[in-house]
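Below, each structure is written out as structure tokens.
Read-outs: derived from the displayed coordinates by stated rules, not from any lab. Please read these numbers as outputs of a predicted model, since none were measured by experiment. Cβ atoms are built from the backbone, for glycine too; each structure is taken alone.
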Structure 1
Amino acid sequence: MKSNSIDRMWAGFKGDRHELAAHISSLPDSPGVYVFRGQGGEVLYVGKAINLRSRVRSYFASNLPVKTEALMSRVEGLEVIVVDSEAEAFILEANLIKKHRPRYNILLRDDKQYPYLRINLNDEWPTVSVVRRMNKDGARYFGPFTRPGSVRETLSFLRRIFPYRTCSDKSLAQTSRPCLNYHIGRCLGPCTGELSREAYMETMGEVVKFLEGRHREVRNRLEKRMLELAANLDFENAARARDRIRALDDVTERQKAVLSDMKDRDVLGLARSGKHAFVALLPVRQGKLMGREGFVLTGSELDDDPEIIRAFITQYYPNAPFVPKEIVIPVSLQDSEEISRYIGAKLRTPKRGVLKELVGMAGENARAMMDTGMPRYKREAGEQMKAMEDLAEALNLPNLPTRIEGYDISNISGREAVASMVVLQDGKPDKSSYRRFRIKTGDKPNDVAMMQEALWRRFRKGLDERAELEAKGSTLFRKSKFAVFPDLVVVDGGKGQVNAGKQVLDELGLDIPVVGLAEKNEELFLPGAKEPIVLPRDSGALFLVMRLRDEAHRFALAYHRKLRQKQALHSELSDIPGLGPARIRRLLRAFGSVNAIRSASVEDLRKTEGIGPHLAETIYEYFNKPRMASGDPEEN
């Protein structure tokens, strides 16, 4: 996209539906993206259009679909962004949906719960680790693994076939002799000092090829190595290579050869129930069916099948670890050419033949996922709605608490004091809305004053953002973090904390219900009330606020510990000449703790990236040079 495309942004409009409709004639007939906003600038829906004026006008017609009518009833603002082409509008729309996750767009459920396999080939001795999210750190990621047990099975296959290390970086740095895995041929033994990195990286390259599905290539290399070892009369290692070939054959025999063209492709299937849509992804690599992964999308009850498939492709593939050259889909898409350019893969909708059969198989898998998953989703949704309704009744709230904010304080005798703000949206954690505050109110322990400071800063900032939105009109790329207000505030504590919170809200002129949750007996305190509200121990409403309180406590404590650790590291390591933040992080990754660094030899320190011979000597001398007792005369 051209750099000046986003700069050509039209001012936002605010008001009710009739006021917004009056501005439609001033919209351009150019390609672009339109954004509907709600209370406090909340992004409700993001869409793209070839002709902005014509597309936006359709939202103000009569006899709107139910979902569109529900959207427009909440709209308080409209923004449009003019771009140079439909392709640019498509890319911008996809990026904004990913960033804001609007409630009225079809959304791929957050996949942070799904594990990935990670291999960083830039490490000195790479290994395979299981992680829950991908980072832009130069490593290779494989997944997500959505089927239960698939990660465990894959790791088991890898360990049978490839002798890579499984020990931690800390263990590798501190080990003095090879472990059992080396002696039984399950590890090449980088800890021995006799293994070249080139030989080890050859094995890790085969691991990557295996995870990419290039099993035939891996088998040919293993067979070639076995024959070379046998020719050199190294029968023991030749036998090990033979066993790895057999293990690889055992894996590949379970895969079904479906296509003779040996191409890589993904096959998608779709099943729907209510607001949930289930997409089954069958990965075909080198002509073989490798397994099945499953995904869930929400908010799709009033959209057609092509729109759901489009939403999945545009949200999943831009960040997928591997994108094949072809994606086979059950329905054709109008903007398939733009999508293909965006994700770098051809979209194909087969009418007959093997690919059509594979699409049918994917659809059957999607229906099986739906039959298994829908009872759980319905149960969870019902439980969350019942909990919010019971909480609203118990606290006599004016509205259903769809957005609840929880606050907690963490400190040690007033030092490194922090506050946390966590959010439940429709009964589920909305981690993108979590915030944390470093408390500035003195160094003495005063949880009430600290809670007041956190609430004041949060809602004062929210009012300032709302005033800015009113004065200038919202702009799509400004960082509005606090403009959306909750239906209920929950503070950790009893009468003191809840009354202090109520005082802050009153001073700011905000009519937001606030309640305190005392941990001792799990009692709820309302401002000014003499007696607490005691909910049944098996109440879903009580579980909801306890979950919120515990999450606020966890989030605050994690931030507090981070600040304490940072302070400790500064006092321990930052005083060493030549050690900056980057080198400190490398040392801690390599050794795991300051104590391990303190006991390390010069040779061990030199193995750390960025630590040269002179700096290694400096670190060693800092921790091992005899210290003089206080009051002793200094040495000359």
Structure 2
Amino acid sequence: MKRRDAIKRVAIGSMALTVSPVGNVFAQQAVKNSSKSFRYSLNKAYPQFDYFSVDSLGKAKLDNSPLLQDSAIELGGFTSKRKGDSTRYYPKDASTPAWEFVPTDKGFILRSNYVDNNVPWIFRFDQRKNHVTVLGIVPEKDKIQTPALMHLPDMGSFQIRSDQVELLDYSALRAGVPEKFVQISFPPATQSHKSVEYSFEIVAIFPEIDGIKGDPRFDGFRRNYLNTFQVNPNWMILSNNSTSDSCAFVQYGYSELALHAPNLVDDLRAIDLVKMTVDRYLDGQKGYGMFGYYADFPGTEKVQWGGQNASLDTYPSLLIAACNYYKGSQDTDWLNSRFKGLSKWAEEILSRDKDGDGIIEYGFSGNSGSWSGGTFQRPANWWDTIGFGHKDAYSNAMAYSALNRFSKLCAIVGDDRASKRYSDFSLKMKENYYETFINPETGVLAGWRSEDGELHDYYFTFVNGMAIVYGLVTAEQGNRIMDAMLAKLDEVGFHNFEMGLPGNLISIPRADYTHHDPRWGGHSSDEANDGWQHYENGGTSGNYVYFTLSALFKLGRRNDSEKILFPMLKAFERGDFQGECENGMTPDWRTWDGECWGYEGFLVDNYWSFLAVVEAY
């Protein structure tokens, strides 16, 4: 089917609406308006919103205002006046408005004039209500360039433009403060710029695909395609969410969706955020999964990477992201300038093959019973509480894809010797992959083969899907694997696909689990099963379901894939993977009966399934 990049602009009406007072004592006198796309309430005595909600698809889903109001602060000092549809804010004794709010057909304008005692116009969002992010280039900590895009996951987006102001203040904290928040501050006019203006345009940005056009089952895809992208203003790169870690081993996933995303605003593309991130890693920044990574979030436990050098999937992930940036940009100057650094990443991958069989190995043995339960001993890949070690099927699949892609870049820069080196290695990897990891007793690929030669197979859905998607098995082998995997899903009785898929279908014992706390999926004893379905030990989520969906589509098994996809799309449209549950945990991980066991509140990896929609339709 032909695909067209689409940016849907939603017109906003001016239908009056009565909104209950929110936030602080001035809200009762606020200006209130609503349409099917935008609902807001303006404070009477201070330039700010008291209610702010958007629905980019224009379906009137406007009950959530994620603004964080601090009732301890008595806001005031301004007088507001209406002039037509606009609202003006005057400081005491001023004849010129400090700020003016002007509704437009597609959003609104904030306009500031230079006056004494002016203040910035601030949006402060409560992350418990919505994990807002600002997408743009971050040249320095807590600053973001205009134009930019403010995205409210499960709600909608605003394109932000200003001809006078180049940098906005953008900050985010998740601990050490009473509430997790994301804050965007718009500077007022100054003596050098006596009038500044910010325009906000409501948009829904997604790859428009003829095969799903007008089909309401895909509304979750349209509303939330950008959920994969969250820029952390502290790390200045793409991260789990705006206030969370940046993990080196997931950058490949972001880059895959960025390739298909329309421009975010004007010339700013999602692939530019990938470049920004890859460049920082090339310049020495550390992310989770890399030796030397250290994060000190205020008020919380310090986070360090406790693995060997780097996780086995880190450099494959970064290399794929770099290859995708070039694919999406054709930026040959960048490729030439960064080729040496990218080659170091590729060589790091090859250096992990210690026995010369084309299968790379991790430094920890992966033997059952070898895990201490401490955070200083992390396993080989993203699934960092499961005892992946030594020959890891997941990381090897990623490495195969990364080296194949990088081999082509080597040819582009004219290094044919390097191109052949990496293509030969990936060919050897493919020749040995299936026999190394297939478990003849179950018919599926095991998660890892430990140093003692044992296979560790717990029906890992993501491992088997990835091997099929990346072409490490034949179609015949792939169909046999999927026959066995779907049969196992029926046997164990998991059918609630609105929650995604479990990463593994049978419980991983304590001996093969790195974290021995049941809260994180470890069992309290060798005999217990009290960690089962908690977090990564069989917990269900949207994480890595893409590979199962894509594998089934690739094998021509559309019905099997859609049985999983369509329930997930319903959940995406409802916003089921974001928020906080009654038990204080979050829905980014759940047990099979729906009990929440997550902690991020919003994890972008849950939304990679949208890539399968782009590929299949």
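Quick look at the numbers
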item	result
Structures 1, 2, by mean count of other Cβ atoms within 10 Å over residues 264-271: label with the highest value	1
Origin of the derived value -14000 (helix-only ellipticity at 222 nm (-39500 (n - 2.57) for each DSSP H run of 4 or more, over all residues; to 500); candidates 1, 2)	1
Given 25.1, 83 for Rg and Dmax of the Cα atoms in Å, calculated: source structure among 1, 2	2
